[in-house]
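S.K.: Several structures are given next for inspection.
Quick note: the coordinates plus some simple rules give every number you see, no bench work behind them. Keep in mind that this is a model prediction, so the values were computed, not measured. Cβ atoms are built from the backbone, for glycine too; each structure is taken alone.
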Structure I
Amino acid sequence: MAIGVFDSGVGGLTVHHRLVERFARADFVYLADQANAPYGGRPGEEIVDLTRAGCQRLFDEGCDLVVLACNTASGVALRRLQQTWLPGLRKASGRPANVLGIIVPTIEAATGLAWEAEPERRGDKVENLDILAVFSTPATAASRVYEIEIDKRREDVAVFSESCPELARMIEAGAGRRELAEVIAGHVKAITARIGRAPDRAILGCTHYQIVADLFRQALPAGTPLIHQPDALADALAIYLDRHPEFAPGTGGRRRFLTTGAPGAQTSLAETFWGAPLTFEPA
């Protein structure tokens with residue numbers, strides 16, 4: 001078996017790169033739905049349908065476990081797929097198929113609490129709030145998944161989301177760093193104005209944004225901690241695989257890259273992050 005990694009585009013390579021480092025002997029198949037990227041501005045039902053199709057493609061490639069390296073797909077589609085689609089797929093195929101998302105590990109990293117842990121309730125008035133900024137796509141921001149789930153767990157953390165409608169598309173298209181820096185600085189300025197001060201920490205709530213994490217650091221006050229989704233997901237996957245030996249990730253170190261878009265070489269920005277040229281096969 002192999003581990004499937006799914007994203008709407010090349011942003012998920014930030015997660016995939018970390019997983020390959022962490023699980024060097026495992027077999028991986030990466031699928032970028034570039035024909036339909038980005039997902040952030042699409043209606044919810046479209047996101048569910050596209051995510052289901054991408055996961056099915058990876059299951060067809062021999063993956064039993066698929067990781068959604070996409071905040072929008074994780075926030076909008078994952079619960080639906082787990083509740084209404086996967087049970088029938090497992091029964092029909094006789095396979096232990098599952099789909100995991102990126103948001104739960106990120107919330108665990110942001111709160112310092114395991115997903116199943118009891119919420120922290122102080123019982124007294126919170127004097128000093130930890131202000132957490134989340135930069136994300138419009139669909140992720142509209143889902144309010146970070147606000148809702150973090151508020152359940154930590155009453156001393158206040159979450160503010162900043163919707164970045166064009167940023168993922170610009171990164172996917174290989175926009176220049178100066179142009180990207182201007183857009184990112186504008187979003188940091190906007191959320192700082194809404195909060196009334198700079199955030200204490202920040203989540204880059206779209207895996208595309210990890211590619212330009214240095215530009216976020218440049219725009220945010222010096223020393224502002226960033227919660228890195230690739231690290232959080234790699235840690236969570238290691239725990240999951242240890243608890244679920246039925247999902248054997250392979251031992252051949254096989255790597256395949258598929259796209260629903262134009263196959264061939266990817267943008268120089270993606271290659272720079274990955275550290276080597278990348279060529280995608282048609283999905």
Structure II
Amino acid sequence: MSKVDVGRYLERLGVTAPDVPSLAGLRALHAAHVARVPYETLEIHLGRATTVDPEESVARILRGRGGYCFHLNGAFATLLDALGYAVTWHRGGVQGSRTARPPGANANHLALTVACEGETWFVDVGLGDALYEPLPLRAGEYRQGPFAYRLSRSAVEPDGWRFEHDPRGSFAGMDFSLTPAGPEDFAAQHRELSTSPSSGFVRVVSAIRRDAAGTDELRGCVLVRTDGDGRSERRLTTAAAWFGALADVFGLALTDVGEEERSALWGRARSAHQAWLAARSD
């Protein structure tokens with residue numbers, strides 16, 4: 001990235017560049033990213049195709065938008081590299097069910113590691129409701145705010161690692177390989193996740209952000225806050241309330257979305273929500 005791109009990216013995050021690559025700087029960048037750049041699937045529901053090209057992802061973030069793991073971690077890795085950090089891409093595999101056998105690093109997730117101050121760090125701004133700051137790549141249990149995580153050697157990925165989410169999280173865990181990867185390793189899974197009718201990204205509009213105290217999550221028309229006080233839920237029954245939450249909670253003003261697109265987006269969110277309610281009542 002050019003220097004002006006770095007400056008605009010840091011302005012988006014509300015942080016200043018560290019004088020030299022440091023752990024303190026990495027933590028500040030990571031925390032700002034998950035708080036200010038949301039995990040979101042709106043482009044899919046707007047009918048806008050995206051790629052895993054990190055430069056494209058950076059440009060979208062600079063326009064005030066977010067994305068999911070390939071976009072968020074790809075862009076963040078680009079920023080870290082420009083700031084002098086030693087960052088590596090890795091194939092990961094997220095498992096949504098807590099009872100399913102972990103499939104290993106099937107590349108449905110992009111994970112990052114950063115070598116900094118003599119240690120390797122697990123860095124991930126693309127897990128939605130998970131990490132607030134990097135974790136040392138060492139086996140153990142870690143607490144960030146109200147949530148507890150575990151890192152261990154993967155049982156299914158040779159020489160890989162396993163991240164276990166808090167029981168209240170949106171997924172069970174994620175296995176990742178330490179073998180370096182690149183954008184081409186994620187293109188097939190990106191096409192599947194963004195186009196397949198069976199993909200959760202395609203079925204439900206979602207947005208997630210993480211802060212020091214907890215998480216905010218919008219799935220369909222349900223807005224959920226999870227923190228040390230527990231879980232609170234609010235249903236958004238009007239377009240004004242729904243777009244208001246996107247803007248006020250997630251920083252998604254959607255200035256690049258016209259009125260016709262907004263109407264279609266709200267219609268998709270509402271229809272998916274009604275289908276979910278009908279399935280629950282069966």
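S.K.: Hey, distance in nm of label points 7 Å out along Cα→Cβ at positions 16 and 40 derived from one of I, II reads 2.9; which structure?
M.R.: Considering all the candidates, the number was obtained from II.
S.K.: Between I, II, which one scores greatest on distance in nm of label points 7 Å out along Cα→Cβ at positions 8 and 152?
M.R.: Of structures I, II, the maximum of distance in nm of label points 7 Å out along Cα→Cβ at positions 8 and 152 occurs in II.
S.K.: Then there's this: Upon calculation of Cα extents along the principal axes in Å, for residues 32-199 alone from the atomic coordinates, which of the structures I, II produces 41, 39, 31?
M.R.: Computed on structure II.
S.K.: Taking relative contact order in percent (Cα under 8 Å, 6 or more apart) from the coordinates of each of I, II, which one would give 27?
M.R.: Attributed to the structure labelled I.
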